[in-house]
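Chemist: Next come the structures, one after another.
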Structure 1
């Protein structure tokens with residue numbers, strides 16, 4: 001019975017670790033995405049930092065990535081950047097890979 005309980009605790013710990021890592025990857029991805037968008041909008045370094053933080057916060061509005069995509073697309077369009085949803089989604093995927101590599105490199 002002890003072996004079963006140990007295995008159960010081990011699986012719970014792995015699940016918690018995996019969830020935390022996914023959260024960290026998404027937060028890092030959103031920050032990188034915000035920095036990318038700030039560059040596209042030609043924001044100053046201080047504005048870029050604030051904007052990247054705002055993109056991270058935008059992800060808490062609803063589950064999934066649609067809230068972030070909507071924010072970026074709206075902000076980029078408002079700033080006069082010629083962009084479409086496909087390009088934003090492509091940047092999101094690229095930043096997801098970059099964020100994962102960065103965090104795996106830190107571990």
Structure 2
């Protein structure tokens with residue numbers, strides 16, 4: 001039986017989908033509250049900067065960003081195929097490179113904090 005590389009692609013996609021399902025609704029609600037001027041005390045700039053400055057906080061933020069990018073890239077790849085774009089290799093390459101570059105940029109910015 002031939003070995004498949006699909007688990008390498010599906011694991012980050014599934015993990016990213018889970019991360020998106022848990023964190024995006026919370027981020028939307030908190031952004032809405034912040035837009036209305038109701039920022040909870042635990043989400044002040046000083047506390048968020050301290051979280052992003054901590055090693056574990058950086059790892060968590062990077063995980064959310066990188067897994068979300070990977071999941072979104074894979075979902076867009078499937079959507080392009082469903083819409084009739086049959087250049088799957090080109091689409092996959094472009095989308096996954098964007099996800100990798102976005103992940104590297106987020107890591108770079110987090111390391112500067």
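Chemist: So if we calculate relative contact order in percent (Cα under 8 Å, 6 or more apart) for every structure here (1, 2), which label has the highest result?
Modeler: Largest value of relative contact order in percent (Cα under 8 Å, 6 or more apart): 2.
Chemist: Oh, and also: So mean count of other Cβ atoms within 10 Å over residues 60-67, computed for just one structure, reads 18.1; which one of 1, 2 is that?
Modeler: Considering all the candidates, the number was obtained from 2.
Chemist: Continuing with the same structure: A value of 1.14 was derived for Rg/Rh (Cα atoms, Kirkwood Rh); which structure in 1, 2 was it taken from?
Modeler: Label of the originating structure: 1.
Chemist: Right, something else. Determine which structure produced the value 30, 15, 14 for Cα extents along the principal axes in Å, for residues 28-67 alone, calculated from the coordinates; the candidates are 1, 2.
Modeler: Matching structure: 1.
Each reported figure results from applying straightforward, stated rules to the coordinates on display, with no laboratory input. Bear in mind the structure is a predicted one, so any value in this text is a computation, not a measurement. Cβ atoms are built from the backbone, for glycine too; each structure is taken alone.
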